[in-house]
Structure P
């Protein structure tokens, strides 16, 4: 097995035994980047000088990620390193500070290889909305890697990093993880600090890890989870050691299959693969029952009112005055604002700003935004009530496997790719996507496990068990 195919825990053992050095690991990953990045295009920028400086200081680091090459989605602030959000608006922006998760990774000894590509301001499901370039799915370069954390998922799948961070507002970690055949974890809202994450929709955004297997996901969660006084939504409580839940045992675990999700018309190969995986959990001792949840269509409709409304407010700061792109057509202040935003934002960002501004406008606030918030409350209560009796809920991660780049022209068709993931963000609960199989084209299929607030442990236990049963996560991309 090549170094770039290995997991965090495999590399750690080799480093601890003295069979390999951190420098050799980083060199192996940069060699891999040199060989495949021109095809995959996972990164917006590479940070070789930063990586070399971190390696030089590594002798002082005894953290659990010491010497591990990682990528960070380009909406996570890195001091003095470009953080563009995949947008022309911020193409030259270097933050003067680190995000809390950036500091946590650095303190744990991680080596930053680069900032990964993304849909502009995290708005999209294919990474085709990036100002810089399209990222390609490593399993088939004609296909999209998903989004908006498509660069992070593709980099992990292609062996360009051992793990990466993404952000998830409506499925932006889990959906690309599903398309790229890797593990994507969206933690409970408030368990991972959002300080330094460039905001899209503040009540929905959450940072999480994308990894090669469930064990690595637990390791990354141990590093990034915890209270942060810089983030007013950060929950101040004790968090467990997530690796304690890595055991093969689902006996007596109660799992719900939401009828309203499986009744939706979606790809039959995805449905069969997910149900076959659930049957294996049942054979291993889990209790599986059909349950009822507010329809995913309602969640999708509510999401595409709430998220654009928050985006409209959050993105008002990009006006060409304080930082970021500024139009040269600035004969007066009003025209400067107008031209800056017209030239600096891409079509999808402008579409969502207009949708959000409309939903918040006088006369429409009650009809759209207020109603969407009421639906949000119903969805959250549905999850809360179910989790009184069930440990987990299982669904597909996405209704299809990856689609071809340029295939989806209709924005509404693209939005539908999030139908199984957005309810999780609306309720603020944790969820994981793990590989469950491959379709007839050889593209990965993702299965989603959803747990109650701060129920990451049970999710990891069930995901770890299923991963061992299916034994497909060892299959690696051949580029």
Structure Q
């Protein structure tokens, strides 16, 4: 048997359920690797070794009991370790959101997504690094320091779920949770060469997710391949009475053999939007994405050009809507209701000093942008107009999906950039999200996966977007591609750098 951390999810589950490996052995293997590699990568904010081993022992007892008394099914992910982005509440484990204002916050409950995964038998290794309150595209905005891309430690892993993506490719965890408000699962997946799913808005409960943009936030997942994140998606998805935005729809059956490399993609129509291949895109990114589209055509898919004419307006619309919602959501962090209190004589001075000292510069920037956009006299001119543009973007996707089944596009205009490269230019950082924002504004699902490397050895990803609540199409299509390519199996060599 290969090294434990290199096992696929399927191999790991088979070994666990057969008794060839214990969950304690698997958990220890990942904890030891975290101890050795994470001081350089910094994928985690909080590591949970004692509780993780207790959870692993519980999983082992359950497996042993069911082997002695067969007839009952094990929960889907019994004994498998997982990492959780540090904006999702895990009971009795620190939840910082990458911010000093929550550095000692211990939630008394689990997020619904986490609760469902615990019921499915997962072992929680710890909480992964994130841009503060998920506001960023590089995981540099964390108050606890940046995460480094395992392919090149001088480069970012993407954001805001960069810690989760880096932990997957570094083999610090087999699975991880992230969130996607404007691309925060798909862009790190692209930069780190892993697979990440952003479900349809309303498919997965947001209860227990510390909100950034409530009409945009989606809980997603990372793994090494499309096949490996399907169990996470199926466990997390579904209506939740604690989140009124969730939709009560059946979880789709995901038959990977329906469109695999053997049966082909003969009935699949893939749309390619010209608006996503813009001037200034890194040539290697465009080349590798177009080669991947050619591969889909070789597998039998029909390739069609589609138009998404309001794509260019997605960036300004998002950076009105998301900061406006953030300014409202973050009003509660004031040293009175949440967060450590900076002493002052007057109540308003407590608010001012606490928020001024404990929020980082990007969070303060977005709060100010959002507050301005919602202020009297400017609400309709900014927020109202942005919502109208959002409706037009949604209609773009609806019209496109009348002609095609899925849409294929780059995830980001470049590969991973150097740490600090956009530090003095917030606009250039925001432009990294130009290809991911439209899916969030429209609420459609998307999956990102690797399709090659640039000449510096940094991963290149592409994304597929689908109609609302048709995640099974995305999984099946990505799986077909990963059956005939090996980009998703590539792993960076890191040990020599330590």
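Each reported figure results from applying straightforward, stated rules to the coordinates on display, with no laboratory input. All values reported here derive from a predicted model rather than from experimental measurement. Cβ atoms are built from the backbone, for glycine too; each structure is taken alone.
Where is distance in nm of label points 7 Å out along Cα→Cβ at positions 387 and 419 largest, in which of P, Q?
Q
Match the computed value 4.4 of distance in nm of label points 7 Å out along Cα→Cβ at positions 339 and 467 to one of the structures P, Q, and report its label.
Numbers: P: 5.3; Q: 4.4.
Going through each structure in turn, the value belongs to Q.
Tell me which structure, out of P, Q, gives 14, 38, 33, 13, 2 once P(r) over Cα pairs in 10 Å bins from 0, in percent, for residues 11-114 alone is calculated.
On the way: P: 15, 45, 32, 8, 1; Q: 14, 38, 33, 13, 2.
The correct label is Q.
Could you tell me which structure in P, Q was used to calculate mean count of other Cβ atoms within 10 Å over residues 99-106 as 18.8?
Values: P: 23.6; Q: 18.8.
It must be structure Q, since only it matches.
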